[in-house]
Structure 1
Amino acid sequence: MSVRRLAEDQFQPAAFAFNAENAVWAEKTIMKYPEGRQQSAIIPLMMRAQEQEGWVTRAAIEKIADMLDMAYIRALEVATFYTQFQLNPVGTRAHVQVCGTTPCMLRGAEGLIKVCKSRIHDHAFERNADGTLSWEEVECQGACVNAPMVVIGKDTYEDLTPARLEEIIDAFAAGKGSEVPTGPQIDRVFSAPEGGLTSLLSDEAKAKSVAGKAKAAAEQPSTEAAPEKGEAAKKPSLDDKDRPAGIERPAQPDDLQLISGVGPKIESILHELGIFTFAQVASWHQAERHWVDGYLNFKGRIERDDWVRQAEALAKGGEAEYIKVFGKKPR
């Protein structure tokens, strides 16, 4: 475990006191424990102090120790042992905790960390210029099925792409964090499967599900990320202003199938749209990505599979750059 120390004296306030509401809450919490065992309340009290101040100060540690009749060193041991306690000032509007455990890392957490470095600060625990934002990499946050994800305050933001995390960070930076929907950032209900339930269905619904899967399998035998079917799905117009610009077929088009989610059928459709190179895909802005996603009826899969970042790596240095960025060979 890394060494954890209190913030420098220049950041430490001279005193700490719970506000009126938290003071009442603290007294009730202490009373939950038997006589002589009140020191067991130190973790909830210290967490409440952090929620009030944003981080755990030396003054807060000593105040709580006095309330629980503890030696300061014992309270300090608790504060420095548990990594959920922030011992230095964090962003006043958001402290972004990026999960870096295996499921999230396999699903693109490295891309989220790069966003934090570029939009907040190059180093974890350092605040941005105006002190409103900070970030860190943490261990498992318990939403592995919805990886990758981050935690801000008490809320989780799941099924993220780098582009979506940028939008969330921008919202918090503008003081509009409360307007950002929490939980999955795609069409998913909590941790249910994408596209709806697949088990614990009624007999009728189960039969429809099985029949639907069989039909889909017959229509789409390829293992590529195929367009999803839907009665209400309508392709955007080819004349739409957000359609990405196409080019004439070059003498040697790029192998677009190196992008995860693109197979022979999808590559053929992209060629029909005039998309032949990695550089074209890498240049798509959000509206263009949305248009292609709608044209393919992918329901957000372009963002989830991060086509733009994959294409950027392939355009920059081929498979070698892809391996450097993603830690694996493309498809």
Structure 2
Amino acid sequence: MSISRISHVPPGSQDLLADAVRRRRRIQRTWFELAERSGYAEVIPPTFEYEEVFTLGAGADLSRRLLRFVDRDGRVVALRADFTSSIARLAATKLASHTGALRLSYAGKVYRQAAEGDHRGREVFQLGAELIGEAGVRGDAEIFGLLIETLRSLGLRDFQVNVGDVRFLRPLLDPFEPAERERLHTAIDRKDRALLAELGGSLPNGNGVRAALSGLPDLIGRGPVLERAAGLACGAEAAEAISRLQALDRALPEDLRRHLVYDLGEIRGLDYYTGLQLEVFVAGAGRAVGFGGRYDDLLALYGSDRPAIGFALELDTLAELAGAEPVS
């Protein structure tokens, strides 16, 4: 191997030097102190797992991005691509006998093949929390409170959490064939009014899905937007999704609620989300720096049927945004 080659790291990886390391360690200390005070115990899942841990619930997109290899015994394993899947497996097996809610925290790297246009690289440092065994809106509010308090503790003030619910969107996809669903998925993600109108136009007049698609790009805003969304909900599941978001809005105090923006057209996310999902946007970052949501069916795939909700934040980006000054 030539010296010129080993003077660089592979694409998507990075060297971290003293100042960058100090910023990240400071954020980790702040995070784990807050998590421990909030009752969230740190866990460290393995760096690689059997590939099924990540393919069972996370869907085709993550499966395509796994960094796989064959171990000496011929078994296919993958580098940790997602903390939530690993922790769900851990909670459903080694912690299956635990009574009551499980509160778990973590910090570490995930490894994925970078998707086209994704500038995050193949190794991404994350921190996050999972609340397992709490199905009600109280659990939703707890996770949102912890998320917002984490960002504030890092000295960040100008941020918002976009909140949607996959149950509101599912009935809008159901009337369409698979090929058209791909186009509809793109139209919803981009809030493309023309394409939404084109696709909705193939449905009969008076069809609730047609009306909901037409109004979807405007269903973004603070609490009052949920009233408009309720009028466009297609079926009991979508109505329940809006009711749950309204309950969350009532459960959070104003100083937390002011960071929330409801976006009923939020369609991105891993396949395991079953209800509300979130994205975190911070001033100074050109894309989302955090993700999360409710995944009530995931643990059942590993043998323990328990509801769960959690979030993950990208530590590398937070380190850049928080700057070099000590956080309090």
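If Rg/Rh (Cα atoms, Kirkwood Rh) is calculated from each of 1, 2, which structure is the one that comes out at 0.98? Comparing all candidates, it corresponds to 2. To test your reading of the models, identify which of 1, 2 gives 6.7 for distance in nm of label points 7 Å out along Cα→Cβ at positions 52 and 276 when calculated. Among 1, 2, the structure yielding 6.7 for distance in nm of label points 7 Å out along Cα→Cβ at positions 52 and 276 is 1. Have a look at 1, 2 and say which one yields 1.8 for distance in nm of label points 7 Å out along Cα→Cβ at positions 92 and 180, as calculated. This figure was derived from 1.
Have a look at 1, 2 and say which one yields 15.4 for mean count of other Cβ atoms within 10 Å over residues 44-51, as calculated. For mean count of other Cβ atoms within 10 Å over residues 44-51, the value 15.4 is produced by structure 2.
For the structures shown (1, 2), relative contact order in percent (Cα under 8 Å, 6 or more apart) is largest in 2.
Laboratory data are not the source of any read-out in this text; all were calculated from the coordinates shown. Being a predicted model, the structure only gives us computed values, none of them experimental. Cβ atoms are built from the backbone, for glycine too; each structure is taken alone.
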